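**Student:** Once you scroll down, you'll see the structures, which are given as structure tokens.
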Structure P
Amino acid sequence: MTDLSQVQVATQAIRQNIEKVIVGKSAVIDLLIVALLTPGHVLIEDVPGLAKTMLAKSLAKSLGCSFQRVQFTPDLLPSDITGVSIFNQKTQEFEYRAGPLMAQIVLADEINRAGPRTQSALLEAMEERQVTVDGVTRSVPQPFLVVATQNPIELEGTFPLPEAQLDRFLLRVSIGYPEVEEEREVLRRFREVDPLTELQPVVAGEDLLSLSQACRTVYLSPVIETYILALVRATREQATLTLGASPRGSLTLSRTAQVLAAMRGRSYVIPDDVQRLIGPTLLHRLILSSQSRLRGKALNDVLQEITEKIPVPVEERWSEPSS
């Protein structure tokens, strides 16, 4: 079985490799790695031009994984992403031609521009890790990570994801604009050569399964469990919210905290791990009440209020009693 120390070594190697291309976004890179090892999928909600495609490509290259980018448009059909069966006149049989969902890392660009049927086909692959074409079900390759993007500015001609579908994403993140010196470094780094073309794999994609299983052994103390449950339950009792986080939210928060602890070189979860992941795991699972929206409340502020109300557990050691 993979030792937990190998998780930290492997994830550091992946992060450092991606940082040869992506400047100043180590926190976002870490969240993608968390999603990869949990495992789950990521929704990036941000404006165009912030290197979302390059980030997904860099991750794929760092793992030696296959990569496909799909530009979602209103006329995109489910078969365009799942693949089709084509009749071969020579063999007199139907042959399956794989769609982009049969890649290991898939960038679903502007997912909210495609119709509900195409979104559902993608979400089936995300949840069930399989695609169904002409009644035949095929498993997607492993590892399998979908990085979907949404543009929060241009909303015309879009099909917003329903809350039940948003809940299927493990994390929602925002890349954000770079600082001045970070942007200067981007200009210099890409002046003569594209560093993405020179990126080499540092961890084999097939090793991710054992790394992911190792993360499940990270100790989660009963006190931390209670803290996670209190945070999630508070979202359901908050008057400013119409919808709080489901049990999937508490499960996601606990599992991602285990992965983050392993990435930080620990065999146990501490409150800092949970607090780092509250926003990315819960924000997209919450809905503001109409009154709150009219008063100009933001989800970030509401979640911050909830977080501040729940006492942070204080303990000298969070590791297993026997250790």
Structure Q
Amino acid sequence: MSTSEELRRVEADAALTEAVGIAEKIVRNVGRVIIGKDEVVRLVLAAFACRGHVLLEDVPGTAKTMLARALARSIAGQAARIQCTPDLQPTDVTGLSVWDPEQRRFEFRAGPIFANVVLVDEINRALPKAQSALLEAMAERQVTADGTTRELPDPFLLIATENAIEQEGTFPLPEAQLDRFFLRTSLGYPTLDQELEILEAQIHEHPLDRLEPVVDRGQLQVVFDGVEQVYVDPLLKRWTVELVRATRELELVDVGASVRGSLALERAIRAWALLHGRSFAAPEDVELLFPAVLGHRLVLSADALLEAEPEQVLARVWAACLARAPRPEPGWDADGPGVRG
């Protein structure tokens, strides 16, 4: 290896180490508010690092709102909340122009979508017309209102929540909109010890009130760049694509994952490896992230859902995909750590 190549590798390793350190600062800081859920926080941060968006499907009272606010505060960003109701209008999301009698002209009043971390609470309670106002923001990081296109702040993360136990008065998200979410996950209930710790932490005040930023938004670019530097072996890339393509050929699935699913899964394993201090992705990352990244992109067979819960059907889908696309064996090659078949 030449001196210049050694220097580039040393610089790349230093940049990766810095990115890991910044990400871990955010996880630890958010963990002061969201107790015992570091891996879920890492999952949300992985989506953020890939400039994707998150759908949290959970029961009420599991700190979904606190997660969004804690993340925004940790990066010195602006947080906003959109409470979805049946009468929510697109302009309630994007903003609108209002007449200024002093200036004698219309002025644009930005809606809550113009923030760094936007919580869209109970997204499935909004009418499809209002839900569609989010699509341009999620896909292109911009909104068009009154005939003018405006850029959203950078960085931008949208976290939408769904109540998993109530169906009355809700409007299921269409498949095209679900596909826009980078991943879907849940926080779940804490353990007994974690719940006791939460009680103790909130005796006098909420931990969020004391939470301070640990990184600035400029440092986040180091994390974004770090994700791109994570090594993914060509055979591992091929395996992710084979798994996604397998979802389109199963009787358990009416509509399989799109190419967007392949892109998301490959990016997700990069971010997950980075957030666990590794410079390379591994097959275990694919196995772990498959349900979160691809589960909501699949239209499961009605017959399969009559026989089992969605999570059980998804587990069968993974097993069927794995039978069609066996996992590569771990190994090393001349270019760095990866997988070798």
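**Student:** Out of P, Q, which has the highest value for mean count of other Cβ atoms within 10 Å over residues 205-212?
**Tutor:** Of structures P, Q, the maximum of mean count of other Cβ atoms within 10 Å over residues 205-212 occurs in P.
**Student:** Name the one structure among P, Q that distance in nm of label points 7 Å out along Cα→Cβ at positions 69 and 197 of 1.5 was derived from.
**Tutor:** It must be structure P, since only it matches.
**Student:** Given 9.1 as the derived value for mean projected area of the Cα convex hull in nm², for residues 45-180 alone, which of the supplied structures P, Q does it correspond to?
**Tutor:** Q
**Student:** Additional query: For FRET efficiency 1/(1 + (r/R0)^6) of positions 13 and 301 (r between Cβ atoms, R0 = 35 Å, to 0.05), which of P, Q scores largest? Intermediate results must be reported in sequence, preceding the final value.
**Tutor:** On the way: P: 0.40; Q: 0.15.
Checked P, Q; max of FRET efficiency 1/(1 + (r/R0)^6) of positions 13 and 301 (r between Cβ atoms, R0 = 35 Å, to 0.05) sits with P.
**Student:** Let me ask something additional. Which of the displayed structures (P, Q) returns the greatest value of distance in nm of label points 7 Å out along Cα→Cβ at positions 61 and 77 on calculation?
**Tutor:** The structure with the largest value is P.
**Student:** Right, something else. Tell me which structure, out of P, Q, gives 1.5 once distance in nm of label points 7 Å out along Cα→Cβ at positions 253 and 269 is calculated.
**Tutor:** Going through each structure in turn, the value belongs to Q.
The numbers here are math on the coordinates, done by the rules we state, and not lab data. This is a predicted model, so every value here is computed, not measured. Cβ atoms are built from the backbone, for glycine too; each structure is taken alone.
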